[in-house]
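Novice: These notes open a run of structures that come right after.
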Structure 1
Amino acid sequence: MKEIKDIKLGKNMAVKELAKQLGDSGFQAQNLGKAIDIIKEMIRNDAAIFLSFTSNMTASGLRGVIISMIKSGKIKAIVTSSGSIDEDIIRAKLPYLQGSFEADDAKLGKEGINRMGNIFVPNDRYQYLEEFSLNALEEIYKEKKSFTPSELLEKIGKKIEGQSFIKAAAEINVPIYCPGITDGAFGMQLAFFKKKHNDFEIDVLSDFNNIINQAMQYEKTAGIILGGGIAKHHTIISNLMNNGFDYAVYVNSSSPYRGSLSSATTEEAKSWGKVKEDAKSITIHGDASIIFPLLVAPIEEFL
């Protein structure tokens, strides 16, 4: 067994060195080090990486990390929730604001400010989202009437200006799967658009087949999964038909003792066949806004 080593800090210490020392220590820092090694191995062995994240990741500063990973060419598919589409479109044009977890929410509501943890989102951001979405949909609708979510998001990505993970994925043909695409502000715009154009359709089932078929075409697959919910489960169940992931790294903020999918570990996924029995896998418990940059920064292939 390896011994636990004390972390030794130094002036101008590189993130890579800090991450290595964290991996030589205990508790979740040790799991972070193991996760870095697993991700390096999945890249070295040409495993197809499926990146999954919840919408709050996009609302925070983690969107920049996600964009860097996409541009590296190492990510083969993205799975996310509808809120991520909202946050990405808005933040490509207008900023979110630093706030407080302890803010007076009734006062914020009267001032037209929505709170997301300690992130503030003024109402005018959603007014912009509505304007952008409906204008983009009118143009896209001229091409055809039915789209899978991944087809639609590729079209949307090509219309976004500014920094955007949807745009970055569209530029290099990385599909974005969004099985719950109606569950957000962008989804509401889709519903409003259909009231105007009744023949407009979003084909979610075809996209489910698309992600399953994509997973099955690779000899080895890997999952990097931030948070839980529909994005997490859609990612792991799509790899079930391929006998599960060969590599998996989860970042969870929820306790596994709750018995929920969001809190489930990579080990629990092995009982379902969603992660292979002999897979290299690890679960890191903690706040992804802290863990994820430390996880990605030491991996040169993502930079």
Structure 2
Amino acid sequence: MPENKRYVTVLMPAYNAGPYIHEAIESILKQTYTDFEFLIINDGSKDETLSIIKRYNDPRIKLIDQNNKGLIASLNEGIMMSRGELIARMDADDVCLPDRLQLQVDFLRDNPQYIMVGGEANVMDKDGNYLMHLTTAGHSHEEIQEVIDFKCPFIHPCVTFYKQSAIQAGLYPKNAWTFEDHLFWKKLMETGKVCNTSDVVLDVRFNPESVTIDEKWRGKEFLEIRQRSIHQGYVTEEDAKELKAIISGQNLEHYKQASYYSMIAKKYLWNNPDARLARINLRKAIEYFPRNPNSYVLYLFSYLPSPVRMNFYKLFKKKPK
């Protein structure tokens, strides 16, 4: 294979990922599968992200340093400039397990009827503490088809897909802020079969600066727009304007911090029960944003016995969307 051609492109946009990007880069460079280019897009970071990337001289790394364009634009431009037949997604605050690429490349080579494969993950907090095991909403193509209108069936940085299939699907929708992946999966499924394996391929990191936010904090209007857009397969111009306004209003440091600690607290209430740690994180959420009543409700809720809490949680999860 020519030196300028690789079978896999690992695509990793990065924005203000200074505290975590070293660990992310190391996890890719230490993959057991080695025939890849590592396309890192520094999206106008204002911290030490760029200087950390520049410390590496591995020839597989291709650095694009650009003014801030946002995640969606960075992903789409990265796909178009990639030299790999396959695109493996990666986030700059996560950690790849060493055999992630080998597992997914082998799967797609051995199962040519599939255009994308995803996997499962472990979740950690910003300091690297384990929170929970993250499963997917479906494994087979048919299972994913059944749930895709109301659940995101893939863990975004756990997927590997064919570049040409992504182009055929129209790339990531430019106005679907924070759920661009969900709409992309839906479009991608029109071009071929997809699936998830039960392999754990990544350690996903929750942190206040990541795109992930506790969606309960987004508000009813955001959730309605997201659900409507996913159902119809696109975001209307009117909804796009409203989405942008909602997200811009929430892009405040105290709001992101409060949302982060609220989300971590919920993991300690439901997924990895530890009422003491849940209360510690809820107190931080309240400190950053005292006007959210849900934090106080959850704080009181944390004093219920664990079996009672779990029964309430199961009842809540069964509520229709």
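Novice: Computing distance in nm of label points 7 Å out along Cα→Cβ at positions 131 and 203 for each of 1, 2, which one ends up highest?
Specialist: Once distance in nm of label points 7 Å out along Cα→Cβ at positions 131 and 203 is tallied for 1, 2, the winner is 1.
Novice: Can you spot which of 1, 2 the value 22.9 was calculated from, given it is mean count of other Cβ atoms within 10 Å over residues 91-98?
Specialist: Derived from the structure labelled 2.
Novice: Okay, moving on. Suppose semi-axes √(5λ) of the Cα gyration tensor in Å works out to 33, 24, 17; of 1, 2, which structure was it derived from?
Specialist: Working: 1: 33, 24, 17; 2: 32, 22, 20.
That value comes from structure 1.
Novice: Separate question: Looking just at FRET efficiency 1/(1 + (r/R0)^6) of positions 43 and 259 (r between Cβ atoms, R0 = 30 Å, to 0.05), which of the labels 1, 2 belongs to the structure with the highest value? Provide the component values of the computation, followed by the final result.
Specialist: Values: 1: 0.35; 2: 0.90.
Top value of FRET efficiency 1/(1 + (r/R0)^6) of positions 43 and 259 (r between Cβ atoms, R0 = 30 Å, to 0.05), among 1, 2, belongs to structure 2.
Novice: Between 1, 2, which one scores greatest on relative contact order in percent (Cα under 8 Å, 6 or more apart)?
Specialist: 1
Read-outs throughout are calculated quantities, based only on the coordinates presented, and are distinct from any laboratory measurement. Owing to the predicted nature of the structure, the values given are computational and were not obtained by experimental measurement. Cβ atoms are built from the backbone, for glycine too; each structure is taken alone.
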